[in-house]
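Next up, some structures in structure tokens.
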Structure P
Amino acid sequence: MSRVRVYWWREQPNFGDAMNPVLLERLFGVTVEWAPLLEADLTASGSVIQWITPAVHNRPRPIRVWGSGFIHDLEAAPPLAEVAYHAIRGPRSRTLAGANPDTPLGDPGLLCPEAFGARPTTTHAIGVVPHLWDLGSLVLAEAVARSNALLIDVRQDPEVVISQIASCEHVFSSSLHGLIVADSYDVATTWFTSTELFGGTYKFDDYHASVGMTREPHVLSPGDDLVALASRWDGRRPNGLSDLRDELYAAFPTFD
């Protein structure tokens, strides 16, 4: 079994980053250990590419990117010999990185059913997945209580978060990976925002472009009824998800 040193953001518990080792080990049979960017072999789920460029100069071997993206727009850097792009989250990140235009697209979170199991029985009509910075929102807390929704804390163990998302009929999320995991389980989604996130909508737009969608977030307001909002869902779902998943899986690099 190959040992792979992987970098993911871990300054705070957040399931979209913390799911990396479990997802990689179950999908590809590798042994994962966390490593800083200067020593890592791979990055996967997460908005981390913007941190790679200053960290990888003079590496003895390339760092491999599989499904990562940028967190915000920035001046494009020239392609680096020390970075090998096997897959990138979305087309905006691919262009910004200067990667080959044929580089496969997709976020590793889209492979959650293969790693964490099939969709369980639906137990909640509405689930709410707040971004870390939204967890203290009073407007959000009131909307959750008013709608008898399941509040899903992204700081929990990834298996718990993913199972809770998959058990909902409709998910409201200001967390990117809340939306991605819901999409992977064919759960209806509404993207919402209640605070100003670092990087704005860049990473959301990047992901949605990878699955042929353009979306605008619902700005959560006092008095919002999530059940009523869900009843007005426009029915849009990701396009070409099966092919994208297959290409993403096949693009995973080999490690000796």
Structure Q
Amino acid sequence: MLLLGTVGLVFVPARAHADECSTLLVSGNPDYPPYLWPDPANPAELIGANAEFIKMVGREIGVKMQVRHEGPWGRVQEEVRRGNIDMIAGAFFTPAREHYMDYLRPAFQGTQTRIWTLDTFPRKIHNWQGLLGLDGVTVIHNSFGPAFDNFADQNLELQEIPSLSQSLRLLTLGRADYLIYEDFPVTAFLARNNITGIMAHPVEISAEDLFITLSRNSPCNTPEMRVRLSSAIRKLVEDGVMKRLLAGNIDLWGGLVN
């Protein structure tokens, strides 16, 4: 009989050394077209402009980026906090998130968040105060910048809903007065589903940057890796690749149904 002593045993975690990080596990918000959404042909994978961008980053530094659908956005953030997912392909900055992941600069895409209502809504909304007394919805686990987040926490009836499609359904059914969400995803979703009668109001909620992030608990998070990733991101940003990727993925998202 073979006896295995416990003294001196060393358990080495996978990818304990930087030179073993030839593949990184990437995920993100799966309800985020044209940036990210599940591949209809392989729902375990995420496709979209952000998925293509981070794969290009990987090619620049010789690392394979495996962009996987790892569940709802809230779960993805928790798995990144634990180090079970290496990277997020598109996250807004918040001080709370910075505790568990490094933001790789520069940002690779700017976004605008708007107020959406039915076009029969009885008045124009020109500022945040115009939302007082109304029932709003947004998608759970999102941040729209510290200023609006604080305003909403203190002043608004803003219900968090699991998905954009459910949020828009509540809006179209008249069970919510307004939706807070970003312009590209809402526009893409409305176009794909041939939904009309919804408008954006002229006031901006926020203009936020999207970042690639790296889990602080990833075994691949080293100073060298951060420098390599940031250099590749900077090169692609300077080349303007996201403009082309967004145009192509807006067409792809719409073409999956229409």
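Here, each number is a calculation from the coordinates, and none is a lab measurement. Being a predicted model, the structure only gives us computed values, none of them experimental. Cβ atoms are built from the backbone, for glycine too; each structure is taken alone.
For distance in nm of label points 7 Å out along Cα→Cβ at positions 30 and 214, the highest value in the series P, Q is held by structure P.
Sorting P, Q by mean count of other Cβ atoms within 10 Å over residues 22-29 from high to low puts Q first, with the largest value. Comparing distance in nm of label points 7 Å out along Cα→Cβ at positions 54 and 86 across structures P, Q, the highest figure is found for P.
Looking across P, Q, the calculation of distance in nm of label points 7 Å out along Cα→Cβ at positions 102 and 174 that yields 5.4 traces back to Q. Here relative contact order in percent (Cα under 8 Å, 6 or more apart) was derived from just one of the structures P, Q, and that gives 19; the source is P.
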